[in-house]
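> What follows is a set of structures for review.
Every number in this text was worked out from the coordinates using simple rules, so none of it is lab data. Every value quoted in this text rests on a predicted model; they were computed, and no experiment measured them. Cβ atoms are built from the backbone, for glycine too; each structure is taken alone.
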Structure I
């Protein structure tokens, strides 16, 4: 046997009754061995054929595990084969966080007005326009298994007693929290118990609660630039000072000077699929961000909004589970994986704060929707959620490919297509002579709803492009929709 099989084989054998596939179990064991230093940087992994023989696994299972580790940055190819990548010095990471008690609640303040440019654009939007082709963030609603959901919801209402019509637990219904905890542990690598899971009314509600509970008035919140405008609004409403942090091809990219001059209390980031530019934060940067946040006494808000739909391999493991006691609040939503009108999301808070969170929430929220929460728990527990995700991944990959092909055929201007590793949208950059807000308005008049990239900015260098959702547009319609978009923009330029 190789040294690696001595490290792994007994644990693999004990996992025979585990619900996880063997390839996933192998990946998890290798990942943990790398994180805790049992497989140090530079260690060469056995050839896939050799390890498969030693562990009596299918070779494809080993290849799958190696490919997932490479995608997340744990290993890399070299002349010696597959070797463990060099990661940041983690000796100080995970030794505890300076903020293991809940800080005082911050009082709310009105949100400052958004820029006139974005306001002028948003005033022209309606709910109906959000359903138009190319609207980002809208899943394929006509593909959702509505009969199954209707059956589960009806069953949940039949089981409701009158006492359940009162205010419900602020942390959410226990059955749903248990279902979420089981799912994120298996699918996202989140380390948690049910006591750490809090059901919310969606990501926006989660962000508002975090901004109020984890920071005081006037403290700094770092927000990705460009990034999700709802994070900015939530932090401003809580009276925090919002600091835009540039992103690059690897996600959030704070400088050493920024850490020194404007240290944060909150750090909002979308590491698995930066919104909207689509970059994926590599492992080394994730670990470095955790270590720097601990040193600064900051909390990381990890928004994992659509990573179930990764198109070039399994979803990447969450930042939350990388190190023990990571100062990370994990945020999830069902708006993209199911449908936006459900208005259910969740947070996974650090174990050290779960008791304080449960006490504080009673002063902040009055939770409801017991039937919807019961139906969602059943949807997950009976396997419908996983089945739906398996169905949608290839569908969204097909629709993205159709959009790329249509742009290749019909787009007449210079530009770059960004993102696409996962999720429901792409970003198309525009040349300087095409103003993205004007292009989006022209498209809206023709029944299309791409969003202007500049609307996601927070000052500083502006970004010019279109954020184009593809999930809600059938592949066979994509060519015609792109041609309509090109005609709309061309007509605007001709005026």
Structure II
């Protein structure tokens, strides 16, 4: 059987939100470049970006308490929350541009307005939310946040959570009306519809190996998972956006920048409500506080979702553990990721992350009765008969070498070769919500010589590019009105994108 040979300027590995975003950006910046995408599964966004595998919050730090932790001195530093929100505003602008220019389809197929709410109970929790409100609400990006402790108001806004609640245990909310729910699976499919206009999207094709040529280009060896046919792909630039599978491919590339990285897989499960009457009684994303030692992706939430136009309700996640790096991966993923360069960092994490290990052991030992009892902390009258358990996506937390040992990180990390010919993304939260700034980071690291020439186009797509919206209330108001209108998140009249500010 003759081997098929493909030449392309850009090879994207993985058909998730990261590859789709990078491909769409490159299509706009360099429309003459050829782009080819290779995905081992038979559909786009079938792993981490799938709406049932992804939280879909539109992470903007409006409700996620892990982005605004209480410091040892009893105060809250708003810096991380502001940084996450700034990044999400960049993503919103690119999506709005995409809708305005016809690169994307109907916005209500991938984004809908849903209040973002933080929930705490007990005296300490109520006081924490007051401090959080004081620290964040004075900033431009968090204007409009409310602090609620009144029992009647609580029950009116969150009837499921209020019914049957014992208010001798005080409650508090930080409420932000204009949050969003994002179906990153639908968004990915729309973006790839633009990226793949030349039909260079190869599903059911697994990248088995890659190596660099003397001229800096890359050879990818790819197998068609259905026919067994092999492809040989010559690419000038490679992006590995393969979720949990990215680490293995970056290790196979042999680039020095990938040495020392390891991965710690964490899986999860959610309760999905099967009672339509209950689903209609709750319209908010309500996030609580994580258990001691729990990773950020395990923050409990009672979460309204809109998927394929249908409203749903989830609660979780309940953490699990598997050595797989992908939901459709292999039980050998973790052992096969061990290298001499990351062995000590991985062993060090095993010794230092006792809280995480204790948390995972407790979660694995929990019965269904225990899980329903956890749900009842949010929804006191919960009946397990109204909920089914579904398995969520697999996440691989980054282990990064630090001196002799290493540390576990709960963010995302761009790993790029020094010559700019290959890059990949590792990690999880905030992930999809910050895909646009993450991919701009990839472009800047890998195409530094061209990047200055792209800035005019970048500011057309992202009018606030290079600026902090939190420091510019007037510009933020313009951006907010424009993105809300373009994404159909308000009933206001249509606004044009603001002119880029020099």
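> Which one of I, II has helix-only ellipticity at 222 nm (-39500 (n - 2.57) for each DSSP H run of 4 or more, over all residues; to 500), as calculated from the coordinates, equal to -10000?
II
> Where is mean count of other Cβ atoms within 10 Å over residues 301-308 largest, in which of I, II?
Looking at the calculated values, the largest one is I.
> Oh, and also: If distance in nm of label points 7 Å out along Cα→Cβ at positions 165 and 325 is calculated from each of I, II, which structure is the one that comes out at 4.8?
Computed on structure I.
> Which structure, out of I, II, was mean count of other Cβ atoms within 10 Å over residues 141-148 calculated from, if the result is 17.9?
II
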